[in-house]
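No value in this document is a laboratory result; all are computed from the given coordinates. In this text, all values refer to a predicted model and were calculated from it rather than measured experimentally. Cβ atoms are built from the backbone, for glycine too; each structure is taken alone.
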Structure I
Amino acid sequence: MERRFVPVEGCKLSFLEAGSGNPLVFVHGSVTTSDLFRETVQHFSARYLAIAVDLPGYGQSEKPGRGYAIDQFATDLLVLFDTLKLDRVVLLGVSMGGFVAQRFALDHPERLAGLVLASTSDGELAPGVLEGDPREAIRRMGWEKFSAGLITGAFPPWTDKKLIDSLCGRISTWNEQVISDVMVSVRRFNTRGDLSRIAVPTLIMVGSEDHQQPVPLSRRMHEMIKGSRLAVFEGAGHFMMIEQPDRFRAVLEDFLREIKY
């Protein structure tokens, strides 16, 4: 596995890369980084060119200060794909990364061979999640505590604390502007009326214990995207890729077998 850097929209973008073949790209959420997918990239590198991106502002990517919003992240992905000469990609986004993946699929469907939406929604969140102006909550709590609260609340109470700590350990790679801009963009995001336009093969994944973007929101996306698959991970919270990694890989592998690049 190699960490690489490429210039994207005035920013040096970081990503993990391993393997060769048809491209499989992973996009993290608002309080995670490419490291969420480190073991997943390694696993799929046996048959694919597996890539996990640090969105601008996160991980080892630069913080350009130009604002951090879902539409811009989708544009950054397009530039990355052009730079790496990636065509017909299977794109997987988790949580806010799922918003980015939806935006990309709607704007650039010709660049995708498949779409995977994990622990995400058409923009709606569970009651009590990010209500009001998130910038006020971030200022009141502090951006580190706010970020930690989102991470901790993403897991069911029986989760191994080491998993939670591993994600909280990445909080220092972003900052207050990054998380504030992203949260405002998340609050404004809405694709409900557009999802029926997605025609690429689509897999939707959700944990039964996800209380931030719960199962009914994934079922609604499943109903809107014709021919999509829905996989519910019983007992998992928001991050089934590290809570139930074996099943996550098996479900994704089953989906990938039917993709025509």
Structure II
Amino acid sequence: MDDLLRKLAPISKEAWTAIDEEAKKHLTVSLGGRRIVDFIGPQGWTFSAVETGRVQSIEVQPEPGVTAAIRRVLPLVELRAPFELSRRELENIARGSRDPDLEPVRAAAQSIALAEDRAIFYGYPAAGITGLFEASAENTLTLTHDYQKYPLVVSEGLAKLHANGVGGPYALALGPDCYKGLTGTATSGGYPVLEHVQRLINGSVFWAPGVRGALIASLRGGDFELVVGRDLSIGYEEHSTSTVRLYLQESLTFRVLSPEAAVPLVYR
């Protein structure tokens, strides 16, 4: 049986299509981390851990003259964001409604996207994940709220990557404050600062709601891995006479293979 149990939900084919499209629309905008990491997967729901290629010695010998070591793996963490929809709204979709209230889908999509991005950028210690900002802390540069000076910081960050022998192309992930500040600031000559930054990066510059500050990273590949078992999917949990309870779910882990390939930009 499909463990998502979608066939058991009192939801029409038309309503399922509307729900999936609404989730995809918001996930596409909100998932910033996937734009700078290698996406490995989906490996399937039964995929549980990533081999690290390392072992840890066990002090207790199984037998005199015999040593032992346990292989170290990075387990996947399951993320789930539940939400409820009105059965009346779902029935309206089947009747041809083009403006159903799917706000709970949007809220769940944004929540789980933020959880994934926070794991990529800031880690999730309880799940054994170290994020980019911690792993690349030695490369950190300081930001100010004077956005006219932003190109100088970006230039310094690119120079640091070059000095580390890290090639391009490059990307710049902008947190909400940085994105707002850059889009609303111009140089003394009236030239938009964001366009200046885009010319410096000569690559992808994008909004990343899970970031506090910004991050410059190489897109050459092989430096950061997001390993996904099940990619973001919607499943059925239960229903009453008035609502249907669903959830967004994924399984993942993340690892930084080359800390020198990212430069965190943080406010002090």
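Rg/Rh (Cα atoms, Kirkwood Rh), for residues 58-153 alone computed as 1.01: which structure among I, II? Answer by label: I.
Out of I, II, choose the structure whose coordinates give distance in nm of label points 7 Å out along Cα→Cβ at positions 18 and 42 equal to 2.4 when calculated. Considering all the candidates, the number was obtained from II.
With respect to relative contact order in percent (Cα under 8 Å, 6 or more apart), the largest value across structures I, II is given by II. Taking Cα Rg over 2.2 N^0.38 Å from the coordinates of each of I, II, which one would give 0.91? Of the structures listed, the value fits I.
Out of I, II, choose the structure whose coordinates give distance in nm of label points 7 Å out along Cα→Cβ at positions 74 and 106 equal to 0.5 when calculated. Considering all the candidates, the number was obtained from I.
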